[in-house]
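S.K.: Some structures are shown below for you to check.
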Structure I
Amino acid sequence: MPSNDNLNRELEKLPFSVFNEDKLAFPVLVSVPHAGRLYPAEVHDNLRVSKRHLLRLEDRYADRLATSAIESGFSTVIAQKPRAWIDLNRSRTELDPGVIEGLDMTSLPNPSRKVRGGLGLVPRSLSGVGGLWQEKWSQQQISKRIDQDHEPYHQLISQILYQLRLKFGGAILLDLHSMPTIVNDGEQPPDFVIGDRFGRSSASQFSELSYAFFRNQGYHAQINHPYAGGYILERHSNMNDNIHAIQIEVDRRLYLDESFCEPLETLGKISQLVGNLTEMLSDQMTSRKELEAAE
């Protein structure tokens, strides 16, 4: 693995905001992959629909939900490019022939449900809107996005988690997202959904404690339904190495206005809540290692 000096030099080239990567004061890393709002000109030039529709792809202002954790010293990685450009929560193999010119599908796995639904590595369409792009993207364009945006993001997360595990004996990745309000007849919509890929990406201890944390604060929470976590959790969790990964989905109504475009004053409260959750998870990881050392 690269040294801290080499990592810091590489960070200067990355299209992400990275905070507290040189301190590593806590065994928790926060990731915000879908809040990017810096749209390359190529996106607007190739749009078939109004750019306002792309807001549906954003975890709008989810980066600001990490503010309290950042101020408390937690290492945090925030993507600046939007999901419409490339989806960091998809595998590089989740390519869609409907959006990439001349793609040879025989060399790729069977399309996932997300790809079939138009939400692959590069989104193709949105329900009620249809296709997003005037023309397909070239394979060269997509390969460049993977090399310059997708892989560096994941390599950085891997590097920081590795260093956290070396320093603390274990690490937790907290992957932060926002979600539309989930409407089920006769049921209270969850304010937060905790995902751990049904126990495959994290010890149940951390998911259950997160669930109890939100409930104790007066919020409605669910685990793995309807969001269990995606590629980021799958790629970066390694419970055999004591590296755990959980996803937190925050209902946008808690911190955005009725149009889901601009933040409300409550954003600060929810940010503090997320920060407190991060501190709780850090304490639990530290206590876990102390107990193991005492056995």
Structure II
Amino acid sequence: MPRNLDLTAIRAFVAVVDAGGVTKASGFLNLTQSAVSMQLKRLEEMLGVSLFDRSTRRLLLTGAGEQMLGYARRMLDLNDEVLGRLTAPDYTGQITLGVPHDIVYPAIPQVLQRFATDFPRMRVQLVSSYTSRLKELFDRGEIDVILTTEDDVDHGGETLIERGLVWVGAENGQVWKQRPLRLAFEHACIFRRGVQDALDRAAISWEMAVESDSIRTVEASVSADLAVHSCIEGTEPPYVERIAHNGALPDLPRVKVNLYRAELARGTPIDALTDAIRHAFRNM
């Protein structure tokens, strides 16, 4: 007798893998942590295999889990494609979304993927730049929706989250112990001045070791242990880690992630996009 896999359980499995744990996945799925855990248990019982290696605190897949992940993604993609193409209203057009490059990950790819599934004929043009540049484009009417990283929020904006900046450096890096402290920042990064002021107040000497217009240059330099950087808590880029300095470096300012939406930007697709952005950031 043929058996059918539970797509709800499969979606929970993929969400846990992508989010790096049950806690974050429960936010993306709008389920409780216990409900997500039950979905994983149901899927493992249905397959008769363990999908996760539970002998370690890190989230690791077993061999069967790695194999299942490939199948699961294909099944969900096909399911979502069918529903998107056969049931979605015939919305067409383009929405321009501006996001500072240092907060694109991890939320925005998930938002774009879900939006493309729900509105397959709509196109989202992603513009990644500095907050100051995005606000200029927004004021000129060239972008429909922008996210910003700011100390405060202007009229018409909505604060999604407020979090502290954290120090990041290379994995097992040592450069953060050197004095003067070597910093890596983009020229127009708004975090730069606040970090320098915090170091000055703490009487810690510093130097700008890496200055660039490219976040990739900064990330590469930091991951090579040539300098340290700062980012919003929860948005740490790959190949770096939060520095466990135990008070050797000063606390850094808090920053707001704000959402601005053009007055003329109205309609179901843009409502869905902004709702997805709110949800993704508030569950980071």
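S.K.: Ranked by distance in nm of label points 7 Å out along Cα→Cβ at positions 20 and 92, which of I, II sits at the highest value?
M.R.: Working: I: 3.0; II: 4.1.
Result for distance in nm of label points 7 Å out along Cα→Cβ at positions 20 and 92 over I, II: largest is II.
S.K.: Can you tell which of I, II yields 14.1 when mean count of other Cβ atoms within 10 Å over residues 60-67 is derived from it?
M.R.: Details: I: 22.0; II: 14.1.
Of the structures listed, the value fits II.
S.K.: For structures I, II, calculate mean count of other Cβ atoms within 10 Å over residues 68-75 and state which one comes out highest. Present the calculation step by step, with values, prior to reporting the outcome.
M.R.: Details: I: 20.5; II: 15.2.
Comparing I, II, the top value of mean count of other Cβ atoms within 10 Å over residues 68-75 belongs to I.
S.K.: Among I, II, considering only mean count of other Cβ atoms within 10 Å over residues 172-179, which has the greatest calculated value? Walk me through the numbers on the way to the answer.
M.R.: Values: I: 24.5; II: 13.4.
Across I, II, mean count of other Cβ atoms within 10 Å over residues 172-179 peaks for I.
S.K.: Given that helix-only ellipticity at 222 nm (-39500 (n - 2.57) for each DSSP H run of 4 or more, over all residues; to 500), derived from a single structure, equals -13000, which label among I, II identifies that structure? Before the final figure, lay out the partial values.
M.R.: Values: I: -9500; II: -13000.
Traced to structure II.
S.K.: Where does the value 14.5 come from, among I, II, when mean count of other Cβ atoms within 10 Å over residues 28-35 is the thing being computed?
M.R.: Values: I: 26.0; II: 14.5.
It traces back to II.
S.K.: Of structures I, II, which gives -0.53, -1.12 when log10 I(q)/I(0) by the Debye sum over Cα atoms at q = 0.09, 0.14 Å⁻¹ is computed from the coordinates? Could the numbers behind the result be given before it?
M.R.: On the way: I: -0.43, -1.07; II: -0.53, -1.12.
Answer by label: II.
Taken together, the values in this text are just the output of simple stated rules run on the coordinates, not laboratory data. Just so it is clear, the structure is predicted and the values come from calculations on it, not from any experiment. Cβ atoms are built from the backbone, for glycine too; each structure is taken alone.
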